[in-house]
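Nothing in this text is a laboratory measurement; each read-out follows from the coordinates by a stated rule. From a predicted model like this one, the values you see are computed outputs, not experimental measurements. Cβ atoms are built from the backbone, for glycine too; each structure is taken alone.
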Structure P
């Protein structure tokens, strides 16, 4: 039976969970079908210095490396087949994060991946969706960590908006509160003002959301469930926010040592519970909720679920593509892009990609990146038409696209950057800084995107279909249209130079327009 591990290197602590699963148990109606083997927690608070100085201290890095060495021993003892170790807000913001990553691999044998907030949100919402099952209700997911809070809006079980906020328990504790002392009115007011200021910057789709269900994850929310369960007839797992408010008032009046004694809390929970409650109470007031659901899952469970689904070929790649497509469309709409043009160009580009697989030899992930770039290639028009390809690069590169990694986002941004005018150039920093294999991918996909974009030159949807065929020394494009499209054919001729440069093929266009005489146009 294969074994899987997840390591969460958080801002307040580090956690390991090891499980085993088989295909038969996954099909069980009783639950996810995982059997727990080991769970460990190391109280390494990486966020303590980072959120004040921007740097991980040598002592913190050494403590984290030692914890990872112990996690590695546990994984080896359990004979883990697959693992993923991720670091979140504290490491993400540290200017010497690479030192931790290098020492983790060299001294502990653990490959650490520093993930963005949007990836953290994606993994958490996957775990929550697995826990909730097919629930048609809209839900706002609030994942409260030590350095950040991730908000995700679900509608019909699918993510519709997501944002990572600089609201974390350790961050607020270090910036505004006395760590071991009671919280006086002045410090509580500072936290309230800061939280409200951050929430005021939410995009409308999150700021105005009134979902049916509020779901909160993170260790502090599980403690709230233990201390403030909603009374019957509320379902199990529901937490009363009125009770949370009363608990917050009580804890604020006590030093940390008394909180620990009175409620049986660990020290690193006793000091973070108050800022966590303040964050959650502000969000709940805005969304109109008086209780929330604590599902008891989080980042580790999202990591494990994804690993297990992929191992047993249960991963729904079509659903993943749909989710990323929707993320691209939401970004495009934010910048008032031409959605009909973007989606048509994406359709034409992916059709050519599929027809030319033996030529470019790229996989399905590259196809998805091409689709994303095609949808968003003109998003830079929002800033200015002149040089919009460069503006598109900047917007894509600086935006969150749930399901696309930072490295992949760089590829998407570069494909969009080169959909017009100059070819990918090693003298351009945006292109030069990519790994060699990624540069080759950008060149191939940008060449395809240019042809697809040319086929909708006027943004009128004249071309309804295209088929690509490679002959001995030509790319043949069979173009279908219900109306005159001479400008599109001429533009393909103008924009075929990159394709010829990359693939050493001239482009020949076969016009299938319903006219008496069909044209045959060659770019030779």
Structure Q
């Protein structure tokens, strides 16, 4: 505001007079600014609702709508011949398994490849073998090659490994090859260990498939054949009987039966019992009910907040005369009830309650949440759910599929769709509705409230221009009055001096 020096001639406090005159004129503008602030607060309140609803849908319902969330299984194994782990799709029941033998991977441990000469230098794994003849029992040549299980071991796509490579390079090439083995060197014993990556006979059931085959001069240098002191551990396939069915020559110890992953450990007899994991399913249902109750309480509280009609948004002049704590307390009441009775939030609540209360058709029978122990409280509790855990556990024990389909069933229509799936679909519509009303944190110009704010800002700017012009007019009039009074005073002084 321009600082003016006024009232010198009249002795009047013109600034105060103009401010009082303008205060009355500014009332409509102040109301528009208050309306603008209210809309901005409403926008924030709607976005907070949107964030909570989005979190409920995308971080919670997205999990609760999956049937696997209510299909956890437990496995009990008697005997120590196998270990077992059930997937969520495992079929409850009992399996008897008798293991005759487990599958074993072929393994070869070489002879000591180091020189036996007293005082010979130590073998350096990082240096070329062909340059370490005195450190090796069987010297290597730059032209030596290595073949394992019929696969030539390659350094890269252009050449084979050979005696001019270091032991580390040769081992790395073996491990990267398609020979189906892994190798390592034990510097303490001077021996190379080579083990088949898979259990069972190396080449199905052909001759000598119970051992790893080696050829090439490097095999001699590395003492990988029995003629050079190598020791072979023979591979064999697994033989077992599962529920009376004999399985022989299995190359793997891993068995999947009725979505139960079984690993053969040793010979013996075991019984595997699969059943629903009641504790895990109960906890999942409890979590769903808790999150549902939390969201409806939040929304019910918001649409039933008290409204304090006497507490409007503060104007700039009002703020000047208040302490910060008083401003905070005032605005807390001014913001209360901005979404009271909001139709959009009421529709969210109505849809979710309808989703909960409407039966789900499972195998031709209408089934309600009450049938598994989930019921609604009194009408004063506005849709809060309660769980009868005893009844829920009984339902899980009797028919876990019903619990799963009741909450997460994927149906062709609403009647055949689970409660959590219904909510997931319905809340998407409400999220879109609220977004259309207030926009997002990044873009709100085209939203319903965004357009209202744009119109208000335009009108406020127009009114502020008018107020500035009006204030200037008032000061101009008082300035003219001051000049007239000053002129009158000057003339009076001249007349008075003439009569002296």
Structure R
């Protein structure tokens, strides 16, 4: 009992330390040092609106709100809502709440190591793996991708390594419920999560030799479906529409340009892998390769089947993501975290064969502590100077414009440097509910102009924001100059220049101007 308390306190201390370091990085030069960008701002706005305008004060009211207006990522939205409640509307709160995801990651790493090694050695390795760059982004980024990917990696491990002969039906059902929960963590990732968890389930089932084990496997599926069926009824349509828009309607917008080599190396030695894996790519690959060579030397293929199967499962994920032309470190999380688990599994299998394994892990921990950063962020506030100052001005202008009669809408020609969701969030904190019209995604000129001219306020990007939007091939930018000329010549509109070195512009109706 005393040992369990010591382990729990040690794990809590490790998580708290690295969560604090991650939050400090976010405040210093990460997401909290600049105006929120995609997709952080979208989740923050959705969560805050439910609290401020939908009257969500209880768990029942939250459930009703989710049923009536299903959020894009329900678990992340719920976490952000709790963060806002605990921190009285501060944007720091939602990032702090991500500590539950970091805790799952730490417990999973410790659990895998402790199955064959001492608690002390397992704690040292857990601390070592907290330097894994992608793990740091669980705190510094407000995306469902990272936590969903952690759950995905852990669930895949449990499905592949589940000992059917020695486990109860209750345990099988628990893993099934976990699988269902994992698939709801990021609904739009179901296109990779569902088939790959299915592969993991079949892989684990391959060694089954009794009907009792088949029954347990069936219970897993039943438990997962108990969550997935009602979820599909509520979220199925919007998930399909979102995936269809991303891959077909706006597929040209989200595709990542680059050669075949670029696409296939993006999440290893390419841009994604460099920031999310760093030196751990080489450490992890070496550990996995050593374990495979060790298995081949000893020829204990049967005993090593679960580990080898998990390595192969992770490789399949890499291939699947590489074949997709849409790339980002966020999507890459569905490879990074299985790789972290595979790396931990390989380390545990290698270290169990040596005397005093801590003498190898401790120096490794010291080395990474000396030469690798303890926290990582994919966002850099230094690339978006003055964005917070610009957001303050734009939020005030939007609130003033919306306070007039007529349309309560904000039309955004470009999403940078201030996203319309960030401006709407600032207005919401001022007590104003704003409808967002993303002009930058509109291809039809008539629809573009009509939406803009019927709005209360229209925002234009600065020079840097325009270049960023054009690099992303946002279709609405082609109508930007015509709209600017139209509004500039119309006496019903007043142009306000945001005070900044590289200013953006806001057009307000003259009846709403200062």
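When relative contact order in percent (Cα under 8 Å, 6 or more apart) is compared over structures P, Q, R, which one is greatest?
Working: P: 10; Q: 21; R: 18.
If we compare relative contact order in percent (Cα under 8 Å, 6 or more apart) over P, Q, R, the biggest value is for Q.
Of the structures labelled P, Q, R, one was used to calculate FRET efficiency 1/(1 + (r/R0)^6) of positions 289 and 345 (r between Cβ atoms, R0 = 25 Å, to 0.05), giving 0.75. Name it. Walk me through the numbers before you get to the answer.
Values: P: 0.05; Q: 0.75; R: 1.00.
Corresponding structure: Q.
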